[in-house]
Structures are given as C-alpha cells and as structure tokens.
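What follows draws every value from the coordinates through simple rules; no lab data is involved. Computed from a predicted model, the values in this text were never measured in an experiment. Cβ atoms are built from the backbone, for glycine too; each structure is taken alone.
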Structure I
C-alpha cells in the first residue's frame, strides 16, 4: 500500500481511482465493508483503490477544546488500513482553509483533479465542504457534472446500534468493551509503552505493568479482562483503569496484572498493545491493601475462566 502525505504527492499519472474520503476513526465493521467495496470495484474498473483521510481529526481544528478522543490514533489507523488491500492511502492535512472550501470546490479540486476519481464511495451520512453543507445527494449531483459516479452505503446495524465511530466511542466510554468488539470486528485496544507506577503493585498487591500516559480513548473506570501484546508475545491479563482509591490520593492509571507471566525485557520505549475483552467490575475503594489483594485474586479466577472458555470455543470452531 502506498501512502501519500498530501494531495500534492499523488503523481499526475497515478491513473483513475475508486476512492472514499473520511475520518475513518476506528476502522469499524461498517468502514471495513465500505473499503472492501472500494477494492472490489477498483478491480472491476481497472482502477486504483484509495482511501483519503484527515490529520488532524477535523473536530480538533474546528473545536480545538472539544474534539473527541480518537478510537484509533493515526499510526494504528494506518496499520489497519494497510491490512485492507488498498492500493493507496492519502493523508490530507486538515486546516482552517480546507474547512472553508465550498462543497463543489472540494468535489472538483480534491476528488476529481487530485484524486482522479471515477467512482466515489461514501456512507449515507457523509458530509463535506464549508459548514458541512455537502451531503451524498449533492455529491451525486457534482459527480454527474464532473464525470464520476457515487456509491452510497446504507447503515449497518448490530443489535440495536448503528455501527459508527460515535457509537463505538460511546460504548467504550461506557465500559461495554464486549459490545465494542462486535462493532469493531476486533477487540478495542490501545497502544502505549510502560510507564512509571507508584510501586503499589509490587509492594502491596501483585506485580503489574503500568502504561504510560495515554490521551486518546480509554474505557470507563473499572476492572477488565485484557490481553497484552509485548515483544510479539500475547499475555493474558487483568487491567484496572482508574484512580486506585485504596491508596489515598487519586492518580489515574492503567495497570495490568499478567496472568501467564514470565520474565520479559521492558524498557520505557517497549511497545505494548492492550486489548480490552470483558468488563469484570467497577473500581471501588477497599478498606486495606489486603482486601484489595483478595479481590484481585477473585478477579484473576474470573479472568482465567474467561480465557479457558474463549480458548475452548476457538478449538471447537477449528474442528
């Protein structure tokens, strides 16, 4: 997959494209289905399959203090897009000037002139141009004038929820990580590095790995069954997301107890991917470190049961 860091980097002889433009935060199941359609159509039309996305997220330019936390920061988003079979991804720098571009100018300059689109795929609620005045109906009109067709994708529903980035974000913020997994098609995860803890895990309860500060989307405060990927290995874990009230002054942290631990090399720069599988309970203040340790033992037993059931189901499905 080629990556272009701006529209200007796209070669003039790049050829015709089947393209989709959007934030693509989360690369959830609806995104995946749309991208699969882009790739399939590009093969049929002998064109290049392209996704154009924005950096930073437009809300962080339009609402500097009110933008939502990202489900997938740019590095993770690019990794996921790279697994989708696309020919190219274009990262468009979102600026105030771009936000002021009228809808037709966006269609003409970005989609037609720069991206060489012959077919454009967008979700039913796609908005573009100054003040989000453009929608898929207007995009169809512009495409007729400029010479590209538009494919509109209808919403996909799982349970009672439309699959969307806002709904993924809402269920994660509510601690419903199992629901998020159904919307994403994979476990919700965060990428970080080891952080410096306050030593309570080792001194008073159980050995833990603390994550460095993470400023994007995290689940609601509570205790979760998780899985950590470190140095290419997968470790089963129980993770507390919260303020550790048992030890006095609140101090937000994400710390994990590794169930199948063996000595591993960790530095402050070691990448860690923490995937959230199931919520066990809310965080609470215990009367003593000993009571907390007892509760952690119960959490571990429940987590081990979760992994036994999961792994048993996987073996059954392979038969």
Structure II
C-alpha cells in the first residue's frame, strides 16, 4: 500500500462501468462508508454515465477508463464492467499503483485472472474481488455454525440450483451473461461462482474438481446445464448441479456432517436451518438493501487498519480455477 494513501483521511473511488450492478448493490455502499468518497464514474455510453452521476450526486464523469485510472483525483478504482474487460482495466489500475475492487467473476478465464493477480502482486497494492457474500452476516453465521461444531465434522456439500428460462432468454435478445465469448458458462459464471467461492471460504482450497457441461435448450451460445463433483484438501467432498431451463425454482445447499446437517440458500433469504441430535433450529438473517455494504466496509478496514479482507485476489483466483475445471479448457 502506498504510504501516501495510508495517510489519507478520505479515499476517493472511481467506478469503471456504472451499470445496473452499481445502482443499488454497490455504488451506494461506497458512498455510505465513512472514509470513502465515490468521486467519479465512467462508462462507454457517456450519456448514461452523466445520468448516473446526476442521480447519485457524483461530481466527475470521465470520458474514458484510462482518464479515470490515471487521474490524480482518484485514489482507488472499482471495476464493474462485464468480465471480458476486467483484465484490460485491472492491469492498468495495478500499474497505476492504486487499490482495486473488481467485480466477480474475476475475469472470463483463469489465464486472465492470473495475469490480474500477478500484476497486483508486482505493484504491491491491494486487490479485492466482489464476492461480497463472504462478508454478509448471513454467511458469517453459517461459518460460525460450522466452526462451533453444530453438525460435527463436515463430510459432504450438495448444492442444487434450478430456474426456468427468463423472458430475455426466450426473446433471443443480446445478453452478455449468455454470450459464450464473455461468459462461457452462461448464468453459471455469474451465479454459481458465488456459492463455489463460499465453499472455498468455508472449507479451504479445492484439490480435485470435475464437471459436465451442455447446452440443453439452445436458446443462447453459453452452457445452460452444468454439474460438478469436487474434493477440498481437507477431504470434504462436494457436488453441485445448476440448470437454467427447469420448471421450478430451487436453490438449496445441504452440508452433511457427522452429527447433523446445515440447510440454507445462496440467493434466497430462506432461514438457515440446523438439524442435529437436539432437534432443528432456524436462523433468519436478512441481507442489507445495499448488498455490498459489509464487503465495502471490510475494504475500508483493510486499507485503513490493515485488517485482512475475506475476498482477495488470491481467493478470487482460486474460484476462477474451480470454475475453469468445471467448464473445461
């Protein structure tokens, strides 16, 4: 971390790609965190960037990402573009010597993610990846239940995620999330990455990962049906199935332990349920309106107080490796 930044009382952030994800989920979180200022934005459509700036009371709109990255008025950069451009921008941020938060997934492929990680290692400035669920109270509770031994030693994880095709999928209209050149795994890249990243957070590094992929509906170019099996280095095994052409909506994780089970959802705010020899107990923990609130506050604690953030370039790189093992080379 540059010494000049350590001495600042306010860190001025700029957003590259002030699109939908930044409207409620993340942008306001940067604005509402003491010690942070959301000072500038940019995106390819300058008219939309100006509209965003007016609505969110942001002082500066840059005409290009390069201008924002190299501006003396910007201390740190949040990259919120689609993943195929993450490497392009993140390496420039690293070379500029500025802390960076990059949206998840870290990039479209492991090679690009590795290049991003190495660039920040070389520059010796912090890199964060927006796997914000690691910081949410809901999943901190899951972690504490596991660590306190409520279900004993963990044996196996099972995650099933099913949903019907959306109106956009059926329309055939362009959508970067289902364009194989940007997101080879389709919605799997955008959604399953959250859960797989959490499993890495809960159980440590993955050792063996295998996957089966196909495109059942042929509605778009990306895969729409993915399944996987894996093993963590601590011998916990796992399996997952993600299908984006089903009839109903299912999002259920079951963690099986030697003394009980833990049930929860990755995306729905269903109660966390513990089942063991003493019976069944539920915990209902709501997510904040601005869902990246705790993630952004944790960035502040690392930048100002050297408290380690749970979602770094290193952890984001491992999640990208897991995704690539499932999707294949």
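Where is mean count of other Cβ atoms within 10 Å over residues 48-55 largest, in which of I, II? Spell out each step's value before the answer.
Working: I: 22.5; II: 15.2.
Greatest value across I, II: structure I.
Identify the structure, out of I, II, from whose coordinates distance in nm of label points 7 Å out along Cα→Cβ at positions 96 and 176 was calculated to give 1.8. Can you show the working numbers first?
On the way: I: 3.9; II: 1.8.
Label of the originating structure: II.
Where does the value 31, 58, 11, 0 come from, among I, II, when P(r) over Cα pairs in 20 Å bins from 0, in percent is the thing being computed? Display every interim value, and only then the final one.
Details: I: 29, 49, 21, 1; II: 31, 58, 11, 0.
Value 31, 58, 11, 0 for P(r) over Cα pairs in 20 Å bins from 0, in percent corresponds to II out of I, II.
Kindly point out which one of I, II the value 12.4, 39 was derived from, the read-out being Rg and Dmax of the Cα atoms in Å, for residues 240-279 alone. Numbers along the way, then the final one.
Values: I: 12.8, 31; II: 12.4, 39.
Answer for the origin of the read-out: II.
So if we calculate relative contact order in percent (Cα under 8 Å, 6 or more apart) for every structure here (I, II), which label has the highest result?
Comparing I, II, the top value of relative contact order in percent (Cα under 8 Å, 6 or more apart) belongs to II.
Using the calculated result 19.4 for mean count of other Cβ atoms within 10 Å over residues 8-15, pick out the matching structure from I, II. Walk me through the intermediate numbers first.
Numbers: I: 11.4; II: 19.4.
Label of the originating structure: II.
Supply the structure label, taken from I, II, corresponding to distance in nm of label points 7 Å out along Cα→Cβ at positions 216 and 296 with the calculated value 3.8.
On the way: I: 2.9; II: 3.8.
Label of the source structure: II.
Of structures I, II, which gives 29, 12, 9 when semi-axes √(5λ) of the Cα gyration tensor in Å, for residues 160-223 alone is computed from the coordinates?
Values: I: 29, 12, 9; II: 26, 12, 11.
For semi-axes √(5λ) of the Cα gyration tensor in Å, for residues 160-223 alone, the value 29, 12, 9 is produced by structure I.
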